[in-house]
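The following blocks contain the structures, represented as structure tokens.
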Structure P
Amino acid sequence: MPSVSETRPRTRRSLAMGGGGTSRRRDAITIAVVVAVLAVWPFLAPNPYMLSAGIVVLNYAVFATGWNVMGGFTGYISLGHTAFFGLGAYGTALLVIDAGLPSFVALVVAAAGTALLALPVGFAALRVRGASFVIVTIALVLVLQLVFQSWHTVTGGSDGLVVPRPFPDLLRPQHHQVFYFIFLGLLALTLLTWALIDRSRFGAGLKAVREDEDKAESLGIPTGSLKLVGFVVSAVLVALAGGLYGLWFGDLDPIFQFDVVLSSQIVLMALLGGTRFLFGPLIGAVVVGVALEYFVLNYGETQFHLVATGLLLAAVVMFLPDGVLTGAQQLLNRFRPQAISIRELSAEELRAQQDRRAQRDRKESRR
């Protein structure tokens, strides 16, 4: 019969594994519930425009959650992820038009190609930190925007590129409805990817980078490799969002596909909801996405929505730096009964307590 000392490590290991499995199942169930709630919108939307607005919000949610794989776990704020969004969109379109691939096969191939391009880009960009990293990512977007504008024979230049519709027989309302559910499936995949990373050793390594990268390196954590893998995974998810957007919208413009302002809006969505929460970017995408659609609908192509976005970003950074979900959690904690805390004792106080206890014991022994 094994001894207690032999069985204890095995018990601890099995408990740890069971806890992790329970957490993953809970995440999967929660994602399924959220997706089921969002799936009701096509049946409630009063007109095709509102349905298309729902698709735009879902696209934002996929983009923001994909961005959060890098920005949320590592703390590296990238303003250049629209580069991967544009590469996914144009890659999918060009593979359909020039190579004759089926639409969704082209989508997967374009995402894989974006991953290959993200490897050297990430290797170079992640050698710097902080503001330098932000500047490098912005430079990437601006360079690609100029390339795709100038390469008229391939990309269509400023005239844009028309993407063949994957479902040409469907009327526009049915087209929106089908793509809504496709985007919803991609959102579920992106959320599940984020949740799996969050519960993994890989995710723990990325969080160590976020908390203190130098200390993580001193402990032997391969921070460079972890950051690069996180960067590539994030780029692939964003490329899938861009490619699917191209198939749905059907008209690509390099000014929009490689837009630094779009990157800023995505970062705002993630920060608003909370980068450390699974559904933080989704909540931010719903709030900001609905607000952007409202401004465009009521004020047209003015720059008013940019002013509102800038003010909201400033407010989030100043008053809710950890996001709405963190703020709500802190607010709820104020109304909960406070747990009794144990005050830490200094060495002098502890020694004084021991001396008093020893004196009391001596007095009792004399009686």
Structure Q
Amino acid sequence: MNNHNYVFIMAGGVGSRFWPKSRNNYPKQFIDILGIGKSLLQLTYERFNKIIPAENIYVVTNTAYKGLILEQLPEVSANNILCEPSRNNTAPGIAYAAFKILAKDANASMVIAPSDHFILREEIFLAKIQQALNVVAEKDILLTLGITPTRPDTGYGYIKFAENGEENIHKVVKFTEKPVLSKALEFLNSGDYVWNAGIFIWKAQSILNAIKQLTPELYDLFSKGAGAYNTAQEQAFIDQYYPQSPNISIDYAVMEKAENVYTMPVEFGWSDLGTWASLFMVAEKQDDSNNVFSGGDGQLEDTSDCIIHIPKDKLAVIRGLKDFIVVDDGNVLLIYPKTAEQEIKRVTEQLRIQNKISHL
């Protein structure tokens, strides 16, 4: 194992599209959403630990979840948990991670990986990550894994790449946020677009150089902690200055502007598990009617293509549903058409406006 390679698992999100199973105090990365006895965070950690030593695996999260991470990942040192005091999107968290690791290792290469994705073919995934790390160690590039699209999905961002490339690594031409269906179909048929999976590989120095050039206010803010990183003063500095950082994604802050952005088109059975329908697509079907059932007992009649999550001590009697999400969790019962699942986030926003915080 290369001791200059580090992984930063991004685990601070709320996962509002997975509501009501995913709540503010217990988001989806901490849930055994696949029903296999391990959370998505635990699966992500175990996956990377096959090629990265435990001491080089870090978790970037919200301060509120530090206890959950220590509970689920006892192998991770408390010093390897980067606690964000506020939710300011991905760019500040990545800047913090880069400053911290560069203060420790001038030759550091970083993998930035979501904590809640599904990877079917792990061996292929890890081989691609290793290849990417080998490339960025030699080249000053910002590399993102691009998922070869299998359908015209309008829920993902797309990356257009140049045809010519070495070692299957292509210069990025353009990023496109969640396109309309006709555009997504056009992208799929063209063969020169990939899905943006939010998995990044680069040298710590390369990403900091880009942040300094393209989002200088972000660089200037975190550079103030130059003497604090990896010391007892680090958290106090972060608690004071992190909330002052701009609320911006790494895509907007850097990736869509930088000249040295490349992508590696890959296929390894990927899903971002961003919605109930995406979980439905990868989950094992329990009956001939193509239903996914998790939890207690079910009596289903004339019901098909549904995803149903209920408590272990409950019986669900359902008749006449097709393409529905049914989730009974705590003080919330959700019954919603799968085709309208993108509205679930809007529902949670309405509840927040109505101050129904106990339901979020």
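Just so you know, all these numbers are worked out from the coordinates, no wet-lab data involved. Given the structure is predicted, the values throughout are model-derived calculations rather than measurements. Cβ atoms are built from the backbone, for glycine too; each structure is taken alone.
Looking at FRET efficiency 1/(1 + (r/R0)^6) of positions 164 and 244 (r between Cβ atoms, R0 = 30 Å, to 0.05), point out which structure of P, Q has the largest value.
Details: P: 1.00; Q: 0.10.
The maximum falls on structure P.
Suppose you compute P(r) over Cα pairs in 10 Å bins from 0, in percent, for residues 116-171 alone for every structure in P, Q: which one lands on 17, 47, 33, 2? Write out the running numbers ahead of the final one.
On the way: P: 20, 30, 27, 17, 6; Q: 17, 47, 33, 2.
Label of the originating structure: Q.
Work out the source of -8500 here, i.e. which of P, Q gives that when helix-only ellipticity at 222 nm (-39500 (n - 2.57) for each DSSP H run of 4 or more, over all residues; to 500) is computed. Walk me through the numbers on the way to the answer.
Values: P: -26500; Q: -8500.
Answer for the origin of the read-out: Q.
Among P, Q, considering only Kirkwood radius over Cα pairs in Å, which has the greatest calculated value? Could you put the intermediate results ahead of the total?
Details: P: 23.1; Q: 21.5.
Between P, Q, the highest calculated value is found for P.
For which of the structures P, Q does the calculation of distance in nm of label points 7 Å out along Cα→Cβ at positions 36 and 268 return 3.4? Before the final figure, lay out the partial values.
Details: P: 3.4; Q: 1.4.
The structure behind it is P.
Assuming 19 is relative contact order in percent (Cα under 8 Å, 6 or more apart) as calculated from a single structure, say which of P, Q it is. Don't jump to the answer; show the numbers that get you there.
On the way: P: 28; Q: 19.
Of the structures listed, the value fits Q.
Can you say which of P, Q returns 3.1 when distance in nm of label points 7 Å out along Cα→Cβ at positions 156 and 188 is computed? Walk me through the numbers on the way to the answer.
Values: P: 3.1; Q: 1.1.
Corresponding structure: P.
With distance in nm of label points 7 Å out along Cα→Cβ at positions 196 and 252 computed per structure, which member of P, Q shows the largest figure? Before the final figure, lay out each step's value.
Working: P: 2.7; Q: 1.1.
That would be structure P.
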